[in-house]
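Take a look at these structures.
Every read-out reported here was derived from the displayed coordinates using simple, explicitly stated rules and does not represent laboratory data. This is a predicted model, so every value here is computed, not measured. Cβ atoms are built from the backbone, for glycine too; each structure is taken alone.
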Structure I
């Protein structure tokens, strides 16, 4: 016998952080990073959010080499 509950809605929290799915790899200067760096947008509880059109810009501050 199966029980049935009333209808309910699950609301996610808003975007909170980015998580690397495929992080940067060693690449010569001026070359494209392959495979491409990819990230997933998550809420504060670590739930993946399905968002379209999110632009992520990564940069380095200060001097020295960009090392991972």
Structure II
């Protein structure tokens, strides 16, 4: 898990599935940008799920205003 800004982290599926790490850092909201990784802790975190493949040409920007 890498800290990008204060209260903004970037992590992979392993980090997103590590309950104690999420609690320790204080993660409460997760943007899950995958086609196949489930939201692991819906009782603990609020999720935004965007189904996109991990490809260079995937258009993530179109999912945000």
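A value of 1.00 for FRET efficiency 1/(1 + (r/R0)^6) of positions 29 and 45 (r between Cβ atoms, R0 = 41 Å, to 0.05), calculated from one of I, II, originates in structure II.
Could you figure out which one of I, II the value 28 for relative contact order in percent (Cα under 8 Å, 6 or more apart) was computed from? It traces back to I. Taking 0 as the value of helix-only ellipticity at 222 nm (-39500 (n - 2.57) for each DSSP H run of 4 or more, over all residues; to 500) derived from one of the structures shown (I, II), identify that structure. Computed on structure I.
When log10 I(q)/I(0) by the Debye sum over Cα atoms at q = 0.20, 0.22 Å⁻¹ is computed for each of I, II, the one that comes out at -0.86, -1.02 is II.
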